[in-house]
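Structures are listed in the sections that come next.
Only the coordinates and a few stated rules stand behind these numbers; no lab work does. The structure presented is a predicted model; accordingly, all values stated were derived computationally and were not measured.
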Structure 1
Amino acid sequence: MKHYSIAIDGPAGAGKSTIARKVAKHLNFIYVDTGAMYRAMALYFIHNNIEAKDKDGIEKACNNVDVSIEYKDNEQQILLNGENVNNLIRTEAVGNMASASSVYPVVRLKLAELQRSLAKKENVVMDGREIGTFVLPDADLKIFLTASSKERAKRRFLELKERGISADIDEIEKDITERDYRDMNREFAPLKQADDGILVDSSHMTIDEVVETIIKHFESIR
């Protein structure tokens, strides 16, 4: 039985997770939030006082980290060494650490192995930075989802505000721009559009419009 895979790549704040979840739900596929997996590893580094620039410390720590995905009541749970950390990984500090620590090949290789094994067993929609170029280079559909840095900062600001967290929109955009640079310029598996990827700029699109666009592309190759 063939298993389908859809890879959705793009920069921070492009809406990949939201879009991927909706596409997966529509198609009855498994949604794999790879960004949350990186954030879980970053949370471990933070809790153990390992700085992003401490390459040796991060490489050693990877041996003690187990990140897995479990579904309970149709909700994805990110488990860090067996503990559900869904509510701890969505801070700016964790996001910045995830971006900074993901430049190290050992971090990406450890998580890529789990992500590939999931795709072999299930129909998946997987979002991240290098799914179509590195993790699942043979994915059936590859989408590169982006939006302007200003629009991404606005979305993030509104998301934090809705959760009762105060934030400076200019600082958010600065963080996003810096994260873009790190992701696009890292030596190992940098963020870029796959040669056979489809560019979708969501700057002036609604969530439903983006979802509909991706589903149409998938149906055309199914």
Structure 2
Amino acid sequence: MLKAILLVLEPTAAWEKIFLARRGTVFVLLSHLLPLLLIGSVCEGYGLIHWGKQRGQMQDVVHIKTFSRAETVIFETAQLIVSLLVVFGGANMVKSIGETFHGRHNYNQAFSAIAYGLSPLFALRLLDAFPSVSPWVTWSIGIMLSIGALYHGVPRMMEPDPPHAFGLFLMASLLLLVITGMVRFVTWWYLTGKLPQVDSFVSGLAARLPFL
């Protein structure tokens, strides 16, 4: 969480420390990415159980659905897995894009850039716990802060040739903007009840988890 804040407030110094540390993919995953995602999942899950999410409005009465513990665990687990896929898949695609710019980087460099670069977006998920906060607000602010972090991080971590640095940053940012936006759209539709088939599937699966 602290790293996400530093990447927003002091991006140049923060990326320099990350670059000099030269941590491997597993280390970044276990020490930074997973803890950040888990904190967000726990906070949002607490909100879903205790405060719920708005699901429509009838005659000026707002309908709030609170989620069961089992439903929350299923949703947050799925969201965590998808988030990891976004980072791993995004890193692979950014690495491939970098090769079109004749880059000399490896997968670990791309993974570190994406995992740390998306930290502000993942950190803003803490606010998703509150039903009054629009998920599109947290996504919009989070992705803009992440793009700002990537502006410094992609050139530093992946070390492209100077003429290609901005192009690589731009392509990586657009890619992550689209992917994370699609993920947010799907999760928002589910939480607001606009995916009844998925809702029924999750409810049925939750009923088979009596220990929750």
Structure 3
Amino acid sequence: MKGIRQLAESLDISIGTVSRALNGRPDVNKETRLRVLAAAEALGYVANQSGRSLRQGETKVIGLMIESSTEAVENADNFFLGVTSGLQSVFAHHKLDLVMLPCPSDEDPHEYLKRMVARRMVDAMIISNTQRIDRRIDLLSRAKIPFVTVGRSLSANSFPWIDLDFEGVAERAVERLVARGHRRIAITAPSSEVNLGYVFV
């Protein structure tokens, strides 16, 4: 089945009536709606989501941008599995979909996000691996695309973020080591501009 036109022709009713029946509009009688739904099922009709998104001005898709650098991949596997699982279960209640947007390690994350924004692939963004000064935050603010960051940043005045309790982790780690008699304590942190390193230090 190619589309709604073929579905309408097979039922010998107008495309408008088929569209209204598929969308559950009240101006289509129950018998016609059931007939359209049964034919759509039998013929394997699936609504063109791209066309619907253009008409409605929304995709019902939220993007999660992650960076596929060696450092991020080595340290984030289990973390992001939990995050994506939680996001999907919440989004499903709102009939929203989650798409992963993995930025290649050899591409500038700002340029990658600029391309995603230009394509209008998603209605909102979640960005991770925030930098101390993160141009992606300014880009999303200017483009008026709703977003939240996984991690803090010095960019912008105010924006929604979630983060791990790095201060609490450091405090508990030092308390545990001191309780065991250690006095010379070192820490390791990312060598890049990733903000979590600065927060932890």
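Match the computed value 27 of relative contact order in percent (Cα under 8 Å, 6 or more apart) to one of the structures 1, 2, 3, and report its label.
Details: 1: 33; 2: 27; 3: 15.
Corresponding structure: 2.
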>> Given 35, 17, 16 as the derived value for semi-axes √(5λ) of the Cα gyration tensor in Å, which of the supplied structures 1, 2, 3 does it correspond to?
In response: 2
